[in-house]
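Multiple structures are listed underneath, in structure tokens.
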Structure P
Amino acid sequence: MGGLDLSATCHRARSTVPTPHQPPFMQNAQLDAYLSVGFCFGDAKAPNGMYAYIWPQPDGLGDRSWGVEGAARHPDAGLVRLPWAKLRETADPHQAIVTFGDAVYDAAVETAGWPSDLVGPRVEGWYMSRTPPALVQHQHG
């Protein structure tokens, strides 16, 4: 979406093929499967709010529910968006963000074969990571 964003990303140790003709930093990000849920301040093309995507983008995302009224898939951008204005209309915005994130992970499990046990217990609504320590060392070491 461009600019500064805040996100939570879940990586899966499964190699993928980056999109050709992208900048090196984008190709590097696409070397392994991942999903991301975050907040972006927006720009002229998209309002500020929550966004999510699954890499590589699986088939079967078209008619899914994203858990929160106003959340919608934008296939041209490869994203699911939940505009801030819609989020603020919910009775419990914090819970709406958690529900949105859960819906994205469910989509990854159901359409892209992600393991359902990759996430750990919830802490204040959020799933904690179950990334094996050896994998974390390999990725950052």
Structure Q
Amino acid sequence: MKALFHLAYHVTDLAAARAFYGGVLGCREGRSTDTWVDFDFFGHQLSLHLGEPFRTTDTGHVGDKLVPMPHLGLVLQRDDWQALAKRLTDAGTAFVLEPQLRFAGLPGEQWTMFFRDPSGNPIEVKGFESLQTIYDA
């Protein structure tokens, strides 16, 4: 069974969200009104509504770092991850966790980066050499 996820959350400024999700991340814009906008978020539906973003705390342990919880996550092939990391770096994105390799040479080896959208919503993007290894233990 193939399924797509749909996630809806708040942003404080639709113009800034469009510039970030559409411009920086390269997501195609879908339907919208004056209070929300949909994006094709790497094949999934992301709906951004005007409002107060959810509260996060830096309580997620990634190695010796604390990262924002809860957060939106995305998994890409390594080459796509590297291209996105370059787009974000070139756009001057302030990273919560700089693009880096975790678990080198171990099952679950992955590239990761954390950043926030203009409304402060945290996003993690992981990159795997093969998507077939995501759940390797």
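Rule-based calculations on the coordinates, nothing more; no lab input. Predicted model only: the values in this text are computed from it and were never measured. Cβ atoms are built from the backbone, for glycine too; each structure is taken alone.
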Report task. Identify which of structures P, Q gives the largest calculated value of relative contact order in percent (Cα under 8 Å, 6 or more apart). Result -> Q
**Report entry** Origin of the value 83, where volume of the Cα convex hull per residue in Å³, for residues 41-104 alone was derived from one of P, Q
**Finding:** P
Query - Answer label among P, Q for the case where helix-only ellipticity at 222 nm (-39500 (n - 2.57) for each DSSP H run of 4 or more, over all residues; to 500), calculated from the coordinates, equals -3500 - result: Q
Query raised in the report: Out of P, Q, which structure matches 0.85 when FRET efficiency 1/(1 + (r/R0)^6) of positions 65 and 121 (r between Cβ atoms, R0 = 25 Å, to 0.05) is calculated?
Result: Q
Requested in this report: Out of P, Q, choose the structure whose coordinates give FRET efficiency 1/(1 + (r/R0)^6) of positions 17 and 49 (r between Cβ atoms, R0 = 25 Å, to 0.05) equal to 1.00 when calculated.
Outcome: Q
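So mean projected area of the Cα convex hull in nm², computed for just one structure, reads 9.2; which one of P, Q is that?
It was calculated from structure P.
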